[in-house]
Every structure is written in structure tokens, then in C-alpha cells.
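*Asks:* These are the structures in question, set out in turn.
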Structure P
Amino acid sequence: MEYNNIARQSLGFFPTPLIELTRLSKELAGPEIFMKRDDNTGLALGGNKTRKLEFIIGDALAKGADTIITAGAAQSNHCRQTAAAAASLGLECHLVLGGEEPEQVSGNLLLDKIFGCHIHWAGANRKGEDIPKIVEQLTKAGRNVYVVPYGGSSELGTLAFVEAFKELESQRESINETFTHIVFASSSGGTQAGLMLGNRIFNSPYKIVGINIDKGETDKVPFDQYTISLANSTAKLINADYEFSESDLILNSDYVGEGYGVVGTLENEAIELTAQTEGILLDPVYTGRAMGGLIDMIRTGKIKKTDRVLFWHTGGAPALFAYSSDLDVTQRH
């Protein structure tokens, strides 16, 4: 495994905490549940994308970029952290966001504006379909533009989660714990691909369980195929002799519901239960859905009481403010 020669820009605070959720475990009468707190990475209220951006922005700087551009939904956590990274390094930042500009700005979008980035509204094209024409315009204007991939999910972003897995293993060994499952929100593929590769490199026995957040495809490739491809291409990048196939991927799509960003009973219960037992905030799009999936798997016996589960908190709490009308607590009197 070779990647010491790959550029990296420090952006966050690592290692992030590894804690046990004793009250949530007791409430569910289920297995022991632990949490990896990537909501505490430090950059712009935290999130797992900070890990990916350390390698991606490192590459951008090494290539002499003065401008970065990326894409996402209007409440994208990835875009918020990208905007903050750019601001901290004096880079011009452009965000291509799905939807139309709202009358009232809140949540991640508010933070994007505070960080001073340029926002381009793209309607239905929230995954970067409009980026090439904007890059062409910026290049003609004399900018040296670096495209940050959707969700930060490239080989470099995936590598960040190989490194994250290494961090987890060091923490786990220091407290003499072990896990049967690692459960997390899976949307753009890089986090899952990196954890799969890390699991293989460190010869760990964990089931790497992604809870699918989004319907559809990534780069016009079915999401499962894209994730496997990322794991394989990242292994080649670091000269790790591993190859993954469809049988290696655990991607649970049972909780997609009405689709990306549509908040229902599952997410509402998970957000409230985690907050009221552990004092920890989940977000309505990613971690709320992933935790909701974990809770259901415990209740239905898919994850047994004898298992030991790590939930990887990928951040996103700023979006709670933008989704307040979808949260059940705001409807109660």
C-alpha cells in the first residue's frame, strides 16, 4: 500500500472520536452500538467530506489551481465543506446546485453564501451535469479550474476512507473492542469503496453495510457498479493487490423511501431517538436515514443482539434548519 507521495492538505481535526452509544443500545434492547464521530471533523461544522477534501484539495493545489468547482443538492454537505476549504486557502469557489434559488436561505446554503462562493443554479442537474460549460467559461476568463467530483468520490476521496479505516483500527485496538458491522449512509460511493478497501487491506472481518440514500445512478453508471469500480481503481492507485466484485458490496436499498431528501417517519424517529438518548444530532437526508435503517435492522433481527455495530456518523446537522418543516417535532404543540 503506497500513498505517502500523494499530495494532502490539512483541513480537519483527526482522529475523530469513537464513542459507545449505551443509552441508544439500551432503548433498542439491541446490540452494543458505537459511533465514529465524523460530524466532529472541524471544518465548517464538520462532516466526512473533510477527509476526502484533504486529498482532493491537496491535488488541486499541486496542480496550481486557483479556482475549484463542484456540484450537489441545495443543502449539500459536500458543497458546504468544499466552500469552507476554498475560503481557508484563498481559492475561488463555484458551486453548481440543483433546484432553483429559494426565497429564504438557510442551512448549508446559508453557510455557502457566508463562505463567499459563487452559486450557479442548475434545476434538475444536481450531480454536476452543468459543470463542463461553466469550466469552459472560467477557463476563458483566465482561471485555472479544478473540478472536485460529486460527493468527493474519486480515487483520492476513496483513499481518504482507507486512511479513515486505518484510524478506526488504531482506536479500536487501543480500547480492545471489535465490531461485526460498520453501518453508514452511502450516496456517492467513495466512503463505502474506501471502507471496503480498508477492510480488505487490514484483514478485518467487518460487514461494511452502506444504507443507500439516493435513487438513480452516478456518472450514468448504476451505483453499485460505480462503487465497486471506485474500490478497484483506488486499489490500483496505491498498488494494493485487491479486486472487488458485486458479491463484496453490501448496499441496503430498503430505506430509500420516496427518494433523496424526502423526509419520512423513518428519518424523524431516528433523529429524535438519537438526540433524546445520546444528545447527538443527525441530519434529515443522510445520517437520519442511515440510522433509521440501522434501527429497523435491529428491530427486525437482521442485526442480532449479540452483534457489535459501529455507526459512522458522516455529519450534516446544518441541514436540520432547512428541513424544519419536515420534522415532526415542529408540528407538535
Structure Q
Amino acid sequence: MKVLLRLFALYLIMCNAVFADRREQTLLEYGAQCAREIGEIPPFDCNSGTNIPITIDGKPPRQDESPKRCDRPSLLHPYQDWPGQCIPYSRIRNLSRGNTQISAYCRQEKLRKDPTPNFDEVDIVLHHAGNGKTCWFQSQSKRPGADGIDASRVPPPNEKTPPRGRVSAVEFWKTPAQTAKQNCMSCHDAGPYIFSPYIGQVWDQVPTDPWGKYSSIGPAFAHPPLLVISTPGNTCMGCHRIGSDKSCDVYLPFSAGRRTLTTGERAPGNDQLANSYPLSHWMPTDNNMSHAEWDVANLRSVDALLLCCLDKNRKDCKFTPIATGDKTRERGASQ
């Protein structure tokens, strides 16, 4: 009888371990893991960030204007128009220190008087330039009837108890599972940060790690190995990697004045100036070439990569997993 009881107790312990593994990680658990393995995110005020400019034909919009088209629209939703693509007063904040890189993006989707404590969304990319580990945080949707989210004090995602009168981390941030549904790595397929003409205006406020290790931590963000593309002698890879997901379909074509591979659409929100050279060709970032010079220098390389995107079995196409620091995972990806 004692043997049976011991076996039953062992069975319960094993079952509890299995169910614990299947339980979703809470926001505070994820925040604590990210703080432990990457670094702490301090509380901050979105209004202390840098304003991301919006211009139309080179000029700022009127104070009462909510433009639908602009010179450098946000590409947060690259397949369709969305309310915030040309709305002024979104802000970027660089909270990095040492190898701990923290990029906070505070979005406006409707026109508000600036400054205002209210924003429509707050997103954070937390990345370690040494071990490559990366975490993703997205704010909860605004409450019905509320004029946005009060971002005058954005709480650290691992903060258990906020100061009196302030919103808690659990109230402010989505759970890891909710954030993971956005499939962050499909767009961030070559590294934690994405360049575009929009964010390029404040690129000095964005941490960069174009060749470093890169992986997402937390069970909600488990994903197949990210693959980057290369072809012999390609000029497009001198400064950064080229991913094989949304980089293929969206960002590589857009950066060369092309349309998306799948839908054939131009970048949403582009005005006439945005669709004209040189704004239409935003790689390399320091482009000062004529259109003809750009074609001679880059057209063949762009075409080679896009052919790889369309047919991964082409002879000259090489797809390589990004180094993650996880040797077991990297060996599996290369087999």
C-alpha cells in the first residue's frame, strides 16, 4: 500500500510539472525573466521622448490637420492604411545603457494637442547586444470611451506594486501571449530594429545591433529559426542582414522603390514625394546617388535577393540561421 501511495504521489508531482509547463507565462513572470536575462526597463514618460517628424511635400502639416498621406509614413502596418501612419507627435525614446538596449515607441493614431499624456499605444523592444536575447512589450488597448492611454508614467513590466495613484504593469501591458499574437519576428526578421524613412528621421535615438546575436525569450515567443538571405557579391548586405520573411515581401521591395511581392501595393501612406526618387529608394541610408547611379550600384543585387524570396531553391541563394547563442537550436537549424 505504501508503495502505491508513493507512486501516486510521484504521478501527481509529474502531472503538476507538465501542467506548469503548459501554463501561460504571466506578464510579471515574463517581465522578471527579461529583466534578469537582459536588463531592467525603468519607468518613463512618453513625452520625454523625441518627436518623430511628419511632413507633406517637405513642410509640417497644420496644427489642426490629420494627414492621410505624407513624405515618410509609418510602416507599422505595411499592407494597408491605418489611422496613425501620418499623424504627428508620436515619440521614440532610447533608454539603453551598456549592452542593454531599450527602444520605446509611443504612438499617436489621432491628432491630439502636443504635449499630451495620452497616446494610443506604447511598444518596447528590449534587447541585449551581448547575448542577443530579446523581449517584446505592447500596451493594452485603451479602455472604451477613454481618450488614449495615459503614458505619463509607463511602468516597468516587472513592477509588482506601482506608486500610489499610478497604473500597474499588469493593467498597462498585454500578457506575453497577447503580444506574441502580433508575430513580432515576422517583421523583425533580421534583427530587433527596423529602419524605414519614418523612423530613420530619428535613427540616432534608436539602438542598433545589425550583426549581433538575436533570439526572443519566453515560451510565448518560441518560433522556428530566423533565416537570412545572401547571394554571391551582393551589395545590399554591407551594413546589415536581409531577413526572409517580411523583409522579402515588404521592406526590401519598398527600400528599392518597388511594390510588395504578394499584393503588388506601394507603401501605404506615401504621397507623391515619397513615391519619387530619392525618397522612394531608402537604402543605403546615406544615399546621395542619382537614380541612374543607384541602379548601377544596387539593382542587380536587389533583383538577386528578390528572386531568392520567390524561389528559395535557386542555385545562388543561401539561407542561413541567425546566430542566437543557443548552440542546440543553431545545430538543429543547420541540419
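What follows draws every value from the coordinates through simple rules; no lab data is involved. Note that the structure is predicted; figures quoted are calculated from it, not measured. Cβ atoms are built from the backbone, for glycine too; each structure is taken alone.
*Asks:* Of the structures labelled P, Q, one was used to calculate distance in nm of label points 7 Å out along Cα→Cβ at positions 169 and 249, giving 3.4. Name it.
*Replies:* It traces back to Q.
*Asks:* Please compute mean count of other Cβ atoms within 10 Å over residues 49-56 for structures P, Q and give me the label with the greatest value.
*Replies:* P
*Asks:* Comparing mean count of other Cβ atoms within 10 Å over residues 225-232 across P, Q, which structure shows the greatest value?
*Replies:* P
*Asks:* I've got another one for you. For FRET efficiency 1/(1 + (r/R0)^6) of positions 289 and 321 (r between Cβ atoms, R0 = 30 Å, to 0.05), which of the structures P, Q scores highest?
*Replies:* Comparing P, Q by FRET efficiency 1/(1 + (r/R0)^6) of positions 289 and 321 (r between Cβ atoms, R0 = 30 Å, to 0.05), the maximum is at P.
*Asks:* Once relative contact order in percent (Cα under 8 Å, 6 or more apart) is calculated for all of P, Q, which comes out largest?
*Replies:* Sorting by relative contact order in percent (Cα under 8 Å, 6 or more apart) in descending order puts P first.
*Asks:* Among P, Q, considering only Cα Rg over 2.2 N^0.38 Å, which has the greatest calculated value?
*Replies:* Result for Cα Rg over 2.2 N^0.38 Å over P, Q: largest is Q.
*Asks:* Quick check on the output: 103 is volume of the Cα convex hull per residue in Å³, for residues 89-152 alone, derived from one of P, Q. Which one produced it?
*Replies:* Attributed to the structure labelled P.
*Asks:* Which structure, out of P, Q, was mean count of other Cβ atoms within 10 Å over residues 177-184 derived from, given a value of 19.9?
*Replies:* P
*Asks:* Moving on to the next point. Taking -6000 as the value of helix-only ellipticity at 222 nm (-39500 (n - 2.57) for each DSSP H run of 4 or more, over all residues; to 500) derived from one of the structures shown (P, Q), identify that structure.
*Replies:* Only one of P, Q returns -6000 for helix-only ellipticity at 222 nm (-39500 (n - 2.57) for each DSSP H run of 4 or more, over all residues; to 500), namely Q.
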